[in-house]
Structure P
């Protein structure tokens, strides 16, 4: 990676039926140990994410909704952090004020 500054508006958004996601950083490109990726995600409606082999955190920038992580369901809003341990089933179960915009990070 040779760039210190990146205009993320030039990165295309991968459109999904539940919203969209854009990959901002892939740690493999710079040799990050344990894996590290960062993205920007927009939820227009609920989304079942499933289970990942890595850890994930989702920082809510704007919007309100609910998420289920494992057996616990919680309402969230702006400035909320969702922490999803590796191997834990999770989903955005509702969008009450949206779209919900967030930064997500996956790491080993």
Structure Q
């Protein structure tokens, strides 16, 4: 399955209702992901520009997009999701693009 990174911010409404609904909403986010064939690998709660960084697996972009819409529609978060590739996969892309070696040839 493909890996995705979601950058999440709590909305004003999400912060106001965090005490009463925070855990239940977090569980619902995970259930929405799983209902679309995905898996929440890790969720990291952060200081700074984003409140949460989530690492997810989905079978395809459509499932990732649906999860983003479902979860954002609850009104407590805004989500930016992007596909990600591993370092090994990135190296493979470079080899496919420029041939077997990514090193410059000397003259």
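Descriptive notes on the structure:
- Ranking P, Q by Kirkwood radius over Cα pairs in Å, the structure that comes out highest: Q
- Origin of the value 0, where helix-only ellipticity at 222 nm (-39500 (n - 2.57) for each DSSP H run of 4 or more, over all residues; to 500) was derived from one of P, Q: P
- Which entry (P, Q) yields the derived value 2.0 for distance in nm of label points 7 Å out along Cα→Cβ at positions 75 and 91: P
- At a computed 0.85 (FRET efficiency 1/(1 + (r/R0)^6) of positions 27 and 83 (r between Cβ atoms, R0 = 25 Å, to 0.05)), which of P, Q: P
- Relative contact order in percent (Cα under 8 Å, 6 or more apart) from the coordinates reads 39; which among P, Q: Q
- When FRET efficiency 1/(1 + (r/R0)^6) of positions 67 and 99 (r between Cβ atoms, R0 = 25 Å, to 0.05) is computed for each of P, Q, the one that comes out at 0.95 is P.
Where a number appears in this text, it was derived from the coordinates with a stated rule and is not lab data. Remember, predicted model here, so these are calculated numbers, not experimental data. Cβ atoms are built from the backbone, for glycine too; each structure is taken alone.
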